[in-house]
Structure I
Amino acid sequence: MLPEPTPRLRFREMHASDLDAMAGLLGDPEVMRHYPAPKSRDEAADWIAWNERNYARHGVGLWIIETLDGVFLGDCGLTWQSIDGVDELEVGYHVRPEHQGRGYATEAAAACRALAERERLADRLVAIIVPGNIPSQRVAERIGLPFDRATTSRSGVPVVVHSAPLR
């Protein structure tokens, strides 16, 4: 199952053949500035394998987002995350720096929210974001996920949770 294409974007599952693109995305210090560190090539391969397992187990995961003519932009999708001891469906996104600020993350995240609603994947959707990541918080708000609470991730990192019920 994939989100519907948008006027500017299409989605596809990521696979081992995407390692160069994903290693470039997840290894970029600008993309990963709100993470403990950029990911190595091996960690990017693990990221792809994790998403392949998510597709098999849950029918969803983070998908490659591309322009309609095939330009790689990043990833966006739906994953199950544990927050405050509860499994929640989260929308997540990463966009290459040269494509940021053009609304791609918002457009992709909105398509993912629409998929979650259409397929009734959960009762609500969350975005788990570090407090300093204001652009990601704005994306969450633009797709109808207002600030819910501040808490701590499983790894002990302070985060803010944006959430809303799914229709």
Structure II
Amino acid sequence: MQSEPKIAAVNGFEIRAATREDLPEINRVYDIAREYMARSGNPSQWSGGYPQAGLLDSDIEKRQLFVISANKNICGVFAFIIGIDPTYVEIEDGMWLDDESYGAIHRIASDGKHRVIFRTCLGFCLEQIDRIRIDTHADNAKMQTVLLKNGFAKCGIIYVCDGVSSHSPRIAYQYVK
């Protein structure tokens, strides 16, 4: 059983576990992110209303969904899971940098009002564990750039269930210390 992540202030933002009461604001942030991705040449990554309500409820119940707030207003959301991620067990066209324990960042989104949401999320996650993995859609050029600028290395291709397909390819990355 993993220990409960510390709740922290990072880069002037508050990060805490999400609650069901946060769902309207969380969904607002995801709606903004889906619209941004569609306008930016990535219309299919979170199509079909992903992440669905059941997934968010499960993340909240497991205390692995977090909100990032500025002045008490939710401006970012992400899932962070420490331990083996089933979607990361098999990787094609490359390999993970190591087989050590890691945390995986999933479903990160911003309302677009703050430019450091990813860096804030990463800072929080690195306080929990020093090995981080993440993946993104091939059409998500913005996220690919953000990952490379924040110390991640491209490792290969993994497959996820994305609400539309049960075998959707993603580019997999691992944080390099």
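Any read-out appearing in this document is the output of simple, stated calculations on the displayed coordinates, not a laboratory observation. A quick note: this is a predicted structure, and the numbers were derived from the prediction, not measured. Cβ atoms are built from the backbone, for glycine too; each structure is taken alone.
Data table
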| quantity | calculated |
| --- | --- |
| When relative contact order in percent (Cα under 8 Å, 6 or more apart) is computed for each of I, II, the largest belongs to | II |
| Which entry (I, II) yields the derived value 0.9 for distance in nm of label points 7 Å out along Cα→Cβ at positions 109 and 133 | I |
